[in-house]
Structure I
Amino acid sequence: MLGLLAAHPAIHAPAFVTGMSPTQGPVWPMLFVMIACGAISGFHSLVGGGTTSKQLARETDGLRVGYGAMILEAGLAGLVVLIAAGALPWDAGASPAAGSLQHLMGPGGGPILAFATGFGALVDALPGLTAPMGLFFGVLMINAFVVTTLDTSTRLGRFVLEELGAGVPGLGNRWGATLVTVGAAGWLGASGGYDRIWPVFGATNQLVAALSLLVVSAWLVGLKKPRALTLVPSLLMLATTVAALLWQVRGFLRDGQPLLAGAGISLVLLALFLAWEARGLLRRAGGRERE
């Protein structure tokens with residue numbers, strides 16, 4: 001943030017590009033499944049329920065932790081947007097100039113290189129620091145995010161496997177569950193299998209988010225407390241996820257990717273099942289209120 005204030009870069013990006021990306025699709029619903037964090041995320045719901053909740057001294061501490069995490073993530077998101085829009089030149093031509101955002105995002109580059117280069121350009125405005133130093137620290141910061149995310153993901157995988165495999169020899173203890181979790185992740189990484197399933201990760205993640213909100217809504221109904229705060233977002237996430245999956249399935253079928261198309265259709269059916277469960281929840285809630 002200090003580098004941003006010191007550099008005071010001009011905004012190079014246009015105020016509006018398009019509401020329809022030729023590669024990613026329309027802003028709605030695709031934006032809300034491509035950004036696997038932010039206001040709601042299935043992964044973060046699992047983190048909050050399985051890890052963060054165990055680290056709090058009391059339930060009310062969750063208000064400060066949740067709000068603080070939201071503010072920090074929003075600040076980081078704003079920094080990333082400003083790096084893309086101002087710290088790096090914008091060249092949307094057929095042959096982007098070297099060092100521009102489009103060039104850094106092209107073949108041989110990617111989001112990590114673009115972020116680190118823009119981060120370095122901002123740090124270069126601070127006394128005693130240079131662009132290469134900033135680039136190094138930018139990459140290091142991203143690596144820290146990745147390492148901590150992998151650690152948390154492994155722990156969550158172990159929790160889930162232990163619960164699902166309570167009656168299965170070897171899975172009901174932390175050693176067996178950890179071995180299976182790490183082994184599966186290692187196989188996906190070494191075989192390149194993650195590349196084939198990654199396109200449906202975002203929609204899967206947001207489907208888990210909708211399920212998490214639905215579970216909380218059911219809990220609130222059981223306590224006879226207001227549930228609109230969680231039930232309405234749950235329904236919105238279901239609608240968004242189904243729309244995104246249908247768009248993706250259409251593209252997978254067009255591109256001859258039956259595996260991803262099948263996974264997408266399965267997720268659509270799961271989303272419809274969740275919608276049916278939500279309908280039952282609303283009917284039960286209405287019946288209790290009339291009583």
Structure II
Amino acid sequence: MLLKVGIVNFINTAPFYLPWRGIGDPPQWKVVEGPPSLLNQLLNQGKIQAGLVSSFEYGQNYRKYLLLRDISISATGTVKSVLLLSPVPIEDIRNISITITPKTATSVMLLRIILSSFYGLKFNKDFSFSRGTIEDAKRKNSPYLAIGDEALRLLTQQFSNDITTSSTSDCAIPSVEPEGPLDNCLPNFKYVYDLAEIWMRETGLPFVFAVLALDRHAVLENPEAYKELYNHIQACLNIGEKDIETISKKVAPRIPMTPGHCLSYLRGIEFDFDNRKREGLLLYFKFLKDLNVLDKMPELNFL
């Protein structure tokens with residue numbers, strides 16, 4: 001029976017997932033596609049044996065998993081696809097229920113850290129979370145947390161097909177250089193914040209959004225299959241690095257965005273898991289433990 005690996009089919013995985021689809025699955029594996037929240041659930045329930053799952057899922061259930069070394073989805077600074085869109089400045093959030101996409105876990109907890117630990121706001125007093133869509137947020141005039149392709153799509157729409165803005169605008173994403181004129185902002189969301197950029201500014205560390213987690217028991221039963229998976233992903237990443245411009249042209253219409261903007265975005269996504277990223281992930285877990293979201297400090301256990 002084939003083992004199953006879960007992969008998020010956002011464009012941020014295209015640098016290795018497009019080559020993967022070109023090469024085909026490794027002999028002992030088949031792919032299950034889904035958003036991060038679904039892959040978290042499937043791996044936790046043992047319905048897949050490996051998956052690109054949220055960092056928060058790993059932190060909650062680290063005793064059940066091992067990590068595939070050298071592989072993550074991370075950003076050092078601005079990422080452009082994990083955004084808080086808000087009708088008010090972030091420091092003025094008070095007595096507000098923030099609408100969050102149901103597709104994410106890690107980014108919700110990153111937002112909680114930012115609001116509680118960096119801005120001093122109190123959860124369930126100054127802010128709370130409710131799951132919903134961008135349309136729900138518009139109706140309630142509430143901030144909205146968007147991730148992945150949806151965030152890129154909203155940002156592209158917001159800035160009239162230009163996903164970068166000047167930091168002097170109310171609509172600015174900090175530290176992103178303008179590549180074109182800023183047109184009208186959507187009236188519901190005057191302020192747009194890149195959460196990875198805020199994390200970098202406050203901690204000086206990269207942020208790890210997802211890890212390649214493995215079912216610990218399945219690894220013990222078939223360790224060779226996981227070595228095969230690791231080698232396959234590394235081969236795909238090597239192809240993707242060489243073909244990044246072609247890949248950008250292929251996936252840009254999904255948003256849609258220009259190939260140039262797509263290339264800029266994909267070059268900001270990092271797939272390694274070096275010591276600084278491990279340090280950043282452990283700091284994320286420490287914040288969550290201090291906020292009593294996690295009851296124990298997780299360990300990073302690698303295959």
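Can you tell which of I, II yields 29 when relative contact order in percent (Cα under 8 Å, 6 or more apart) is derived from it? Source structure for this number: II. When mean count of other Cβ atoms within 10 Å over residues 54-61 is calculated for each of structures I, II, structure II gives the greatest result. Suppose you compute helix-only ellipticity at 222 nm (-39500 (n - 2.57) for each DSSP H run of 4 or more, over all residues; to 500) for every structure in I, II: which one lands on -11500? Considering all the candidates, the number was obtained from II. Hey, Kirkwood radius over Cα pairs in Å derived from one of I, II reads 22.0; which structure? This value belongs to structure I.
So if we calculate distance in nm of label points 7 Å out along Cα→Cβ at positions 126 and 262 for every structure here (I, II), which label has the highest result? Going through I, II one by one, distance in nm of label points 7 Å out along Cα→Cβ at positions 126 and 262 is largest in I.
Figure out for me which of the structures I, II the number 18.8 belongs to, where mean count of other Cβ atoms within 10 Å over residues 62-69 was derived from the coordinates. Computed on structure II.
No value in this document is a laboratory result; all are computed from the given coordinates. Only a predicted model underlies this, so the values are computations on that prediction, with no experimental measurement involved. Cβ atoms are built from the backbone, for glycine too; each structure is taken alone.
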